1. To which of P, Q does the computed value 6.1 (distance in nm of label points 7 Å out along Cα→Cβ at positions 51 and 323) belong?
2. Given that Rg/Rh (Cα atoms, Kirkwood Rh), for residues 131-306 alone, derived from a single structure, equals 1.02, which label among P, Q identifies that structure?
3. Match the computed value 0.50 of FRET efficiency 1/(1 + (r/R0)^6) of positions 211 and 299 (r between Cβ atoms, R0 = 41 Å, to 0.05) to one of the structures P, Q, and report its label.
4. If mean count of other Cβ atoms within 10 Å over residues 139-146 computes to 15.5, which of P, Q did it come from?
5. A value of 45, 31, 25 was derived for Cα extents along the principal axes in Å, for residues 283-378 alone; which structure in P, Q was it taken from?
6. Which of P, Q yields -1000 for helix-only ellipticity at 222 nm (-39500 (n - 2.57) for each DSSP H run of 4 or more, over all residues; to 500), as computed?
7. For the read-out semi-axes √(5λ) of the Cα gyration tensor in Å, a value of 29, 28, 20 was computed from one structure; give its label from P, Q.
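Throughout, read-outs are computed from the coordinates displayed, never taken from laboratory work. Please read all numbers here as calculations on a predicted model, not as lab measurements. Cβ atoms are built from the backbone, for glycine too; each structure is taken alone.
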Structure P
């Protein structure tokens, strides 16, 4: 039998359940780890069983008591993906989850399923460049409009801006990224939930969704703060080894069921190899993220005192007593391992630092065991309007650093020798 969430009437922690939850070794020749189910289709015992499986898969009826979902075809379901989705739900205490072949596949599939032509999407800024492009350009082709707000905007200002669009009655979703990429600005989740309730009606609920990639499922739990959906680029901390591209969304059964159904039509599901690699990575997720956060805190404090660094963007350095600090204490369990900093100068100086790094790799992405550095202005956030980038403090002098699991003294030494080049 698959391991229970409880032992001796004690509820086990997610990091313990990551080893076995949802997996039955006796169904896989006693293998201690879930094998890779590299198959496109699955054999039915009888024609009647096949009919029954399809009835459930396509929503023609609900599962009967004690009935379980049957395996049909890997575009619809696969053991590696089902076990992965079960385990991803544990951190957020979600009812269900869905995994995808990329983070953008998770975002695009979710948004396209839940929004329709004429709807209005409210989103925070800054957001990841790919998401920014999808919201502001791709969605327009489907007649879906968007309006943005800044982390410093008050609830009253945001509501005023929503009404100014002339589409306030069509507000259907609030989508945020918090902490924001790459500035680490925090968005007030409580405020977003309140705004969603204000624009919801008896016949329509305004949904709330968050890209929780920066703090991952270990350091932030938005569902517990009233959000409907939590999305991840599972490529990042969940995968954590720079060897897999994936995305995920967790939330209530009602919404995830719709998203999974649309996923099977769009073909954006993850494959069994992706599922298997993420199952491996989940086992060490908390250990990796904890060490990365410990390293990052020491590095951020060191950078904050460096004469060639103008400003450091890191959660533990937020000014106490500020609104951002109050949000941080309410929403975050750790400052995480993402640091951005402005060098004194501009693009030329930032490039000199990046080109001089030796231990730290010059590459986009984040959340892996190795430390990575990049230039957000010209790389990950290249699609974002230049004037908007400056308004958000995302300038040409900024360097983004994803802290890995190396010895923090070696990381500091590498940054120090790179900064010496300017």
Structure Q
């Protein structure tokens, strides 16, 4: 795959539109009093380069993430095959340590999503490419014995290696576990759908007694007017065991810079299988298009971000889906982004108080990315820009990952590029 394909379809759409829309962006409104600190600037070497995902926080306050490129200069990948890294808080600073460097085959290459902790305390993730053919699902565990070095590699286990387009191909999102320890995820391509490379799948991996995992396909997207295609955001469980997610494309509506506008879908266990239902088809009109990720609030409402629209140079929306008594969902748009703030938002996150946080690939004071906060106010939402990223400065630019919020209200995520002459991106923190 080319460098462009490593970013995934959503990133291509966002960056393409961002390049046009930057010409029209005005200076952002004054931000609230926040402090943006760069915790690490990637060098493009063993420490990694170009993170396309957010971070995961452990109980001790350490951060974990992935980079698409960088690592040990071996294997078939241009610029090496990517790493999983750990950020450790030491005194008043942070130390970045690559804990695993990918080699292409058989272990995978170009991790496009963040890693998460499983019920056993190990890290789990996906690589967009590599393995047998079209990406992998992997597990990482610390070295089995004490290691005196600061760069001890963790042990990788391949849980599943995708074998062909029919099997599902190019997993671009993080995985999620159910209560029984089964693992779920999506592939951006492959499956039985009529798209050129397949329209994507939802899959399940179940652990076997002998330590192996069995894979089953829960749904193959069909695209067109009746279904979504190209799922590349994380899945989400509700308390009843139903799965929710978004597709970047699909439906029967044309989106600016994209052939179709995407969907929100639900998968419900049904006997021995799963039944898919599309909850919303995006139109790029008042609702936006090409959605990214979902999050539940305390009342069971779903929130997500549409990364573009409404309209030709629209900056995107925050949308809400509210369950009704008849078993359906009501779709509303509580906030529409403008050219004076964040634009082309990534998947949002929510704190315990119900505030929405996120980052955007465009917008902010310099037009190359922003971090924002949405707070409930007088029946609506009050917007504030809490950080702006500058492609000519040390902060990095083009933040692409979900923001993680710690108990103190600090925000953490990554920038895909900028930060230094290597243009390899950064890890950053915003403190209130």
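1. Working through the options, I get structure P.
2. The read-out was computed on structure Q.
3. Derived from Q, not from the others.
4. Answer for the origin of the read-out: P.
5. Q
6. Considering all the candidates, the number was obtained from Q.
7. Among P, Q, the structure yielding 29, 28, 20 for semi-axes √(5λ) of the Cα gyration tensor in Å is Q.
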